[in-house]
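Participant: Down below are the structures I want you to see.
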Structure 1
Amino acid sequence: MERALECVEASFVAQGNDRAINRSRERILLPHVSLHYMAGALPDSQHMGIKIYAATPEGVRFLLLLFDTVSGRLLSLMQADHLGRIRTGAASGIATKYLARADASRAAVIGTGRQARTQLQAIAQVRKLAGVKAFSRNQDRLHAFCREMSEELGVPVEPASSAGEATRFGDIVSTATTAQQPVLQGECLQPGVHINAIGANMANRRELDDEAIRRATLIAVDSLDQSRKESGDLIQGLANLGRGWDRVVELHSVVAGKHPGRSAADQITLFKSHGIALWDVAVAGFVYQQALQQEKGRELEID
């Protein structure tokens, strides 16, 4: 995670300085299967790539193709499921680094799946946590998550009895769910909280209610183009509030120093994450270089 944070932060800086190219996700939706693909390039690192994945009721299969920007040569074909989770966590870590209060020490997470784990791993790297509360509707998974993450982070991770209890506890609140209706209620947010919302990446799904959107005076996204197509939280929330997109910023502008970011200790900030290809390319490039150095992986003959 420490290396992933470095890679993803560098991709934000490149994006903010117009040294990166990102293409938003496209989807092919069929009755029982869907195909999703997204691409990006980091010319200074000489890497470009495309992530493609197919989803069925039985599961999702992720692949990433990494290319050299000079020769055009295919460098690597790698499985990108765990890579996707770790880069998504790292992006929330970078958002937390730049948008959360410097003294933020209590984290909350709604959802206890594999994405929730990398969210906490990243947040624990950028803020010194004193405690965490987690909520899930699945009690067995919730208690296992709390036990395992407490051991891993060396920080007490305790189960919350409701999403509201977790939300009221956190200086940093992350939502990592597959919810179609809001799980985070804005009335439960404490002044000065930072939110990382990583689920609900379709226009008809939401994790945050209108009040959470209303109270967030700084809203940052990974890609405005992708958010306008996929962010049910913002598409529906801004419309219901009678607001436009003019005050929504891309996070890279904060990381690159072109936007001031948080302006007050009691300000509520929101990072709405959908996941962009630049993060995949940045992290995959590092993995590829490590594989070469450590002589890992398998050589493939492709004409």
Structure 2
Amino acid sequence: MDGMRREWRPDWPVPIGQVWAHWRRGSSDPTYRVDEAGRHWRALGTPTGAATLRVLARPTLGVIEADAWGAGASWALAHLPAMLGADDDPSGMPLLHEAVRRAAHQHPHWRVGRGGIVWDVLVPAIIEQKVTGQEASAGLFRLVRRYGTPAPGPGGAAGLRVLPDAASVRGVPSWEWLKLGIDGGRSSTLVRSARVAESLQRVAALPGPEAERRLRTVAGIGVWTAAEVRSRALGDADAVSFGDYHVARNIGWALIGRDVDDAGMAELLEPYAGHRYRVQRLLELAGYGHPRHGPRMAPRTHLPG
């Protein structure tokens, strides 16, 4: 299959791995890989069809080289700058805490990428609801391997697979979900979302708060899942992860040296309105977090698969 190519010259040094790290769902994610040459491969379910996207930064030339294959290749290449943060403007973020200043200094070129594909973010986010990272990664891996499709062009030969589309998710038999390690609460939310996937894709063009309101009309999509979509698919720099098991505690420790809950996190981040997710992610990239000697969320053992 013939591919398409684009060379893009951004006006800042783009750290592809940092910008795209939150799209990679664990080291076993079958939709994403980085090869020995440092090229980032992604299997995407774009609005115009499946695509394999392969991207390489050439810093000495100031160029991002991108190749794409499949029905969605043109869409993927057209949206590449936005995916890498070209639409994001970090200049207005205040630097009120030492940890924020240090994190911004350590990662001056990181931007919030705008993925533009709601379904590709929503499915992993739902699978991650209220489970450990290990459980979520395993469930996603099984779902994509069983019901996804090989990525177009050389992506398929490299082992990449495209996330199953909404029609495929609607067709998963009820008894298969538990074999995939995905319980009834999450599988029901996936199926409900699949029934309205076309409408949900339209939230990519909306402001963050309105996008959240529409996403949350689907039973099972709450504030945390909506924030995952806002930050990744919409590139919303204010979509802080309320309801996360770790985020509030990590931000509390980074900014004031102690645990806080969601209400406390909201108070700490209020001066950063418009950039609250940016602060969250920069602190994560800089390694700030709750001390790791505390209790961890234990994986459940009652699910098959």
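Quick note: the coordinates plus some simple rules give every number you see, no bench work behind them. Computed from a predicted structure; not experimentally measured. Cβ atoms are built from the backbone, for glycine too; each structure is taken alone.
Participant: Out of 1, 2, which has the highest value for mean count of other Cβ atoms within 10 Å over residues 79-86?
Facilitator: Across 1, 2, mean count of other Cβ atoms within 10 Å over residues 79-86 peaks for 2.
Participant: Still on this structure, please answer the following. Compute mean projected area of the Cα convex hull in nm², for residues 71-166 alone for each of 1, 2 and report the one that scores greatest.
Facilitator: Once mean projected area of the Cα convex hull in nm², for residues 71-166 alone is worked out for each structure, 2 has the highest.
Participant: Between 1, 2, which one scores greatest on FRET efficiency 1/(1 + (r/R0)^6) of positions 63 and 223 (r between Cβ atoms, R0 = 41 Å, to 0.05)?
Facilitator: 1
Participant: Of the structures 1, 2, report the one carrying the highest value of distance in nm of label points 7 Å out along Cα→Cβ at positions 135 and 199.
Facilitator: Sorting by distance in nm of label points 7 Å out along Cα→Cβ at positions 135 and 199 in descending order puts 2 first.
Participant: So distance in nm of label points 7 Å out along Cα→Cβ at positions 7 and 87, computed for just one structure, reads 2.7; which one of 1, 2 is that?
Facilitator: The read-out comes from structure 2.
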